[in-house]
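Pasting the structures in now, so scroll down.
Read-outs: derived from the displayed coordinates by stated rules, not from any lab. Everything quoted here is computed from the prediction, not taken from an experiment. Cβ atoms are built from the backbone, for glycine too; each structure is taken alone.
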Structure I
Amino acid sequence: MDGKHVLIQAPANPGSLYFNYKGTFSVVLLALVDADYRFLVVDVGSYGGNSDGGIFANSVLGKALRNGTLNVPPPRELPGAPELGKVNHVIVTDEAFPLKPYLLRPYPGRRLPTDKRIFNYRLSRARHISENAFGILCQRFRVFRRTLQVQPAVVDKVVKAACALCNYLRPNRNDDDHATEDAEDMETTLQGFEHCRGQRASVETQNVRELYKDYFNSPAGEVAWQFDHVNV
């Protein structure tokens, strides 16, 4: 899950709400995508000045996860690691989102031990899916590479239609089209960091992240190159 700023012309009233931290005007596309770069849930139309974490908290998806009404599958054992017990299904996010039992975000800080750096690296690799999904969206529909000269209500309809069409055009998971997100999108992860980093996660929530960290550092869950990568 990640957020993307869609640039718009400054609305007449109240235009300041759409003014974002980059000094432009935008509405935010908050998207949950699957491993095939398909958009599962989109929340469109929030003011550009809002953080990704705040938008998620007030979205239908965020409220459903918080209230336990989304019908998420029950916890399951991770492949080859029954000793870790059953682990929650989680949504992979970046620092702009809070740590929750259903949201997995990186460990904060730079001077981290090797096991936590490996976890952050593996999480970052997984997050590239959402970043690439935005890149594919912009490649398919070049209108998102410029400022949209229409009212915010029309922008919302354009974005929703583009996401639906992007799903329709995705043939299968073997497609070679792995477009990368442009520099503008890559920087959006910084927007909500100040908003969320002060929130203290519960012990239960932290335990979920610890279980995934232990799995990525175990023989069942490790990949051969992860140690070389974090020690560069």
Structure II
Amino acid sequence: MALISDELYESIKRTCEGEYHNVDPSNEECQKDLQYYDKCVSRIQIAQILEPRCAEASPMPLEMLARRRYLDEHHQELLDPFPPPTVGCRTYSYLLSQYWVNDDVQKALHVRKGSIGRWQRCNYSIPYTREVQSSFQYHVNLSAKAYRSLVYSGDHDMIVPFLATQAWIRALNYPIVDDWRPWMLQGQVAGYTRTYSNRMTFATIKGGGHTAEYTPKECFSLFKRWINGEPL
């Protein structure tokens, strides 16, 4: 998406040797490349790279917090505080959702005032143990049963990019039965798709972000066709 140069991409692959998170501190070349990478992308809205970067309306995901700590340590000058979410920012609706749930919804449910804490859209302070590190084996088992499945990725999502989605699908090692082609909505290319012999359909959504909220019309059409057994 032209966020970094080809030269930096090739250099990171060479110096970091495929390890981009738990980097050996003695690998100075890799550390230098990753700092340069962060300088290029630290102000990007990673859930949809074309949208403005706005203040968070709820606690950040753990992965993002870890990345933020790294940035804090290496180039604080890039992290000027954002103003509160305003109209026009997607996070503004997230902020409003907290007021709505803690007021209107609780009243509608007849929740006694003060009997519960405030609802948060994302509450990462809840203690739990993470046991499932990868869902890949579940996909292997389901694929063996030949269940129909639809996997989609927004092509402007930087949190779980479509290349990563393609990588684990490719690792299942199923033949392609309907190769890469555009799928259409109202005469326009809405994304691209391919189908595998295990009855899995993979589709990208052009201009899509991390979740369906970024392209509701395209996501609804995608789901409607698939659930009705219609081709994309």
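When mean count of other Cβ atoms within 10 Å over residues 131-138 is calculated for each of structures I, II, structure I comes out greatest. Can you say which of I, II returns -0.94, -1.20, -1.42 when log10 I(q)/I(0) by the Debye sum over Cα atoms at q = 0.12, 0.14, 0.18 Å⁻¹ is computed? The structure behind it is II.
Rank structures I, II by mean projected area of the Cα convex hull in nm², for residues 51-154 alone and report only the one at the top, that is, the highest.
Evaluating mean projected area of the Cα convex hull in nm², for residues 51-154 alone on every structure, the highest lands on II.
Looking at structures I, II, which one was relative contact order in percent (Cα under 8 Å, 6 or more apart) calculated from, given that it came out as 17? Only one of I, II returns 17 for relative contact order in percent (Cα under 8 Å, 6 or more apart), namely II.
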